[in-house]
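So, here come the structures, one by one.
Every read-out reported here was derived from the displayed coordinates using simple, explicitly stated rules and does not represent laboratory data. From a predicted model like this one, the values you see are computed outputs, not experimental measurements. Cβ atoms are built from the backbone, for glycine too; each structure is taken alone.
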Structure 1
Amino acid sequence: MEVILKQDIPQLGYKDDIINVRNGYAMNYLIPKGLAVTATVSARKAHAEILRQKAHKEEKIRQEAMELAGKMKDVALTIGAKTSTKGKIFGSVNAIQISEALKEKGFDIDRKMITFKEELIKEVGTFHATITLHKEVKLDIPFEIVGE
């Protein structure tokens, strides 16, 4: 029996896959639990339309992320931090401070989209942050930490 999966199922398939399973497994487990629907002609047409719309929306989001990455590629940030006489920072620089510095430059980026190669940044210097604008669009932004 062919079914359309409504969500990812390990060792079986991913959401929106059309797969062939045994009748009993489909009728007694997948369909009653809401994990799949029977792949009838009308369900296949609706499924194809949903996939087409989802692909169009996904492409639009990816294109917007590419445009934003193009605008941000030349951005260089300077972040001030309180330091000791040896150049060590009191505390550490994190994604929130990078997000705020980007906001001052006119880019509203969520802090959850910002990652560092280093775990904690606790000294003055030049570092790089990776900003994930889309699952396929990542941007590397240099930033400098200066003592105040």
Structure 2
Amino acid sequence: MLVAPEGTGQALEIMLVEDSLLDARLTIESLRRCGIHHRLTLFRDGSEAIEFLHRRGVFARAPRPDVILLDLFLPDTDGVSLLRQLRTDRHLMNIPVVVLTSSDDGTDQNDCEQLGVSSYIRKPFNEDKFLSVIRRLKGLSLAVESAS
């Protein structure tokens, strides 16, 4: 797990679930360049990500992510299984999920869309497209925050 705070004020809580350190680094660098104040938590397998989301064990005081960036090909629990678990849990079902994957399998994309992902982006991703999705989700997060 890696937590990287940046800037001041209310940070967008981003959870990145990615087993490839190279892909994680590219995603982290894109987020750093975009100028959105965020805090990122990285998990390299789906099982540990689930423990974090359910705030179990060492994650009992974990922050609730505003956005989840999810790879589909993960050790232990794959991305689609993790997404299914999110969508069936009333406490987690409304967290926006952006799938970042190298999969060009139409079934994977269809499964993810059926499970209500906010965006499905193929890797290597277009940074401008990726950052526009993050900015849109940041705006939604701020709107929900101010309404509560």
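Quick one: helix-only ellipticity at 222 nm (-39500 (n - 2.57) for each DSSP H run of 4 or more, over all residues; to 500) came out at -13000 when computed from one of 1, 2, so which one is it? Comparing all candidates, it corresponds to 2. When distance in nm of label points 7 Å out along Cα→Cβ at positions 49 and 65 is calculated, the result is 2.8; to which of the structures 1, 2 does this value belong? That value comes from structure 1.
Looking across 1, 2, the calculation of semi-axes √(5λ) of the Cα gyration tensor in Å that yields 20, 18, 16 traces back to 2.
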